[in-house]
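Got some structures for you, see below.
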Structure P
Amino acid sequence: MRELKDTIIICNPLAGGGLASKRWKRFHSLLESKKIKVMYEFTEYQGHATELARKAVDRGYKRIAVFGGDGTFNEAIQGVIEEDSPVLSDLVLIFMCAGSSCDFEKVFKTQKTALEKLLSEEVFNIDLCRVKCRGFEGEEITRYFVANSSIGVISHAIAGFNQGSRVINFLKKVSVDMAALTAGVKALASFKTFEGRIIFDDEEREVRLKNLTVFKSPYFGGGMNYGMDSRADDGALHVATIDSVSSLRLFSLIPSLYTGKILGKKPASYRKCKRFEIRSGENVFVETDGEIVGYLPAEYSIFPNRLRVIV
């Protein structure tokens with residue numbers, strides 16, 4: 001029997017609306033058939049992956065695999081970063097996609113099966129993004145992400161998607177795209193314009209926006225994307241904004257979100273930067289890698305080639 005002593009798997013059985021539980025059973029059976037022994041633990045509540053990842057490092061594990069979605073992977077990242085760097089220089093995170101959309105891995109051209117990832121030595125050095133924003137109790141918090149962070153219509157749609165009504169939870173099991181679209185339509189109909197001041201590096205201006213996204217991966221919500229050729233290691237923050245428009249105009253933009261042509265439309269704009277800040281006192285959700293983490297204001301920074309991953 002082959003024993004992977006330096007590796008531990010953190011599994012979120014609730015990822016993908018519960019689909020991860022079934023996927024794990026199949027994967028675990030595969031491990032047994034291949035006579036591969038590896039330590040694994042299950043998350044039991046929100047934020048648990050952060051705790052499990054930190055404990056894994058403390059116990060000497062150098063390879064932490066995450067069997068779940070973008071949100072679970074993001075939670076694990078929080079547990080292994082201190083002062084903008086991994087707590088161990090030789091630490092490797094392995095993303096084993098078992099969630100709803102897994103947008104992070106879509107920017108990588110050489111995608112592998114879960115077993116191939118577990119056994120792989122092909123490590124990518126990727127950029128680590130940081131956002132500082134206002135927590136739910138009004139305190140300043142720091143959060144790291146590797147795929148994208150949205151503020152506005154998309155963050156409120158993701159909040160609805162995550163909280164899940166009976167209809168949305170059912171749709172997640174049938175079609176992630178349909179569930180995301182349903183949550184998005186509800187947010188489009190109810191979300192109002194928010195105002196603030198944005199700073200790109202040293203440029204500052206007033207804005208009235210429906211949405212703002214800071215991304216490394218242009219993909220979000222399963223099948224939607226910004227149509228940009230961004231990379232996980234390009235050393236830049238990619239920022240897309242949608243100006244204040246009517247709800248009817250927003251609805252008309254939905255098809256362009258699925259064709260990757262949204263940034264060619266008039267209400268949208270795009271630019272790259274190293275540092276980005278948006279100042280506003282409005283209670284607009286800040287989302288990172290599929291998780292709602294706080295409210296505006298928010299300040300973004302990037303740390304090139306800071307995290308080692310297998311995808």
Structure Q
Amino acid sequence: MTPTPYSSKPWLPVAALVICTAGWGISFSLMRNWQTAPLPDVPLPGLVSSLTLIGLRMGFALLLFALIRPRLVASLGVKDLIPGAMVGIPLWLGFVLQLWGLVYTTPAMSAFFTSLGSLWVPLLYLLVGRRIPLWIWLGYGLAFVGLVVLVEGGWRWGVGEFLSLGCSVLFAFQIIGLDRFGKGMDGNRISPVLFGVNGLFSLIFSVFVCSWNGALASWGAWIVERLTDGPTLCDLGLMVVFPTLMSYSLMNAFQPLLSAERAAIIYLLEPIFSLLFSLWFGHDELLFPVILGGGLIMAGVAWTELGGAVVVAKDEQEKVENMK
């Protein structure tokens with residue numbers, strides 16, 4: 001394997017992806033807050049509200065990224081569009097379903113179904129004949145049991161849950177797309193294209209839906225009203241900086257340095273952080289299922305990383321012995 005700038009720090013990609021999940025964890029309650037005041041007098045108000053939030057999040061994230069990395073953004077060319085689009089399009093579709101689902105379900109259930117995207121990754125790879133080591137399956141098994149325990153007592157199936165389930169499948173394709181197109185290139189070049197694709201698509205479809213019902217003027221007035229409301233603007237700022245700019249920049253830069261299966265199981269930490277922030281905001285209580293479920297998820301992630309460390313050490317030892 002070609003050495004990377006982080007070859008001497010194998011823990012760094014893992015730590016970066018853990019930080020990603022922490023950023024995503026704070027977003028569920030904030031997204032739910034946004035969805036409690038959808039645009040009135042338009043068809044599919046929950047969809048328009050979702051598209052608008054994605055557009056604002058991604059648009060402001062792109063602007064901040066350009067301010068932080070102006071030379072990188074200026075150097076982007078046509079060759080960067082395909083990798084960015086192949087990762088950005090399934091993310092955008094999944095985002096739409098996730099946010100739309102939050103109109104009808106709770107942040108905890110949304111976090112649970114979103115995290116299922118990690119479980120689809122090895123199953124989708126099995127369909128194309130990719131062999132998944134047994135120790136990774138054991139880690140997934142532990143983490144999945146933990147997920148089920150986390151939502152103990154909150155199970156239900158409705159529109160929000162089905163939309164969130166669809167979102168999880170699309171997020172799995174995003175993880176696989178980043179694994180396929182991100183290796184061998186600077187992942188930082190994917191981020192601005194991803195932000196741009198999501199922002200542009202959201203703007204186009206928002207205008208289309210609102211024009212269809214002659215609601216463009218009321219849509220614009222509603223956006224101004226939301227952006228001049230202090231708490232809403234604060235929520236949006238947090239969503240732009242942490243789960244969007246920070247998390248997706250780290251994901252695009254560091255996930256390609258790991259296998260998709262290892263990265264996906266790290267992403268299962270997302271509902272734990274979601275619950276921790278929910279506890280902080282007073283939306284949940286620290287009950288036994290929370291402790292047990294969170295512990296099982298962390299055990300699954302730790303088992304997978306321990307197995308990965310053993311395999312890497314074994315490979316290094318074999319290389320040394322072959323050189324003798």
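Given structures P, Q, which gives the highest value for relative contact order in percent (Cα under 8 Å, 6 or more apart)? Show your work: numbers first, answer last.
On the way: P: 21; Q: 37.
Top value of relative contact order in percent (Cα under 8 Å, 6 or more apart), among P, Q, belongs to structure Q.
By the measure distance in nm of label points 7 Å out along Cα→Cβ at positions 138 and 274, tell me the structure among P, Q with the highest figure. Mind showing how you got there, number by number?
On the way: P: 3.6; Q: 2.8.
When distance in nm of label points 7 Å out along Cα→Cβ at positions 138 and 274 is calculated for P, Q, structure P comes out on top.
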Discussion item. Tell me which structure, out of P, Q, gives 3.5 once distance in nm of label points 7 Å out along Cα→Cβ at positions 50 and 186 is calculated.
Written reply: Q
Item to complete: Kindly point out which one of P, Q the value 2.4 was derived from, the read-out being distance in nm of label points 7 Å out along Cα→Cβ at positions 106 and 234.
Response: Q
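Please state which of the structures P, Q yields 0.90 when FRET efficiency 1/(1 + (r/R0)^6) of positions 130 and 242 (r between Cβ atoms, R0 = 35 Å, to 0.05) is computed from it.
The read-out was computed on structure P.
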Worksheet item: Taking helix-only ellipticity at 222 nm (-39500 (n - 2.57) for each DSSP H run of 4 or more, over all residues; to 500) from the coordinates of each of P, Q, which one would give -25000?
Response: Q
Practice prompt. Can you spot which of P, Q the value 0.96 was calculated from, given it is Rg/Rh (Cα atoms, Kirkwood Rh), for residues 66-249 alone?
Written response: P
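All of the numbers you see were taken from the coordinates with simple rules; none came from a lab. On a predicted model such as this, the values are computed, not experimentally measured, just so you know. Cβ atoms are built from the backbone, for glycine too; each structure is taken alone.
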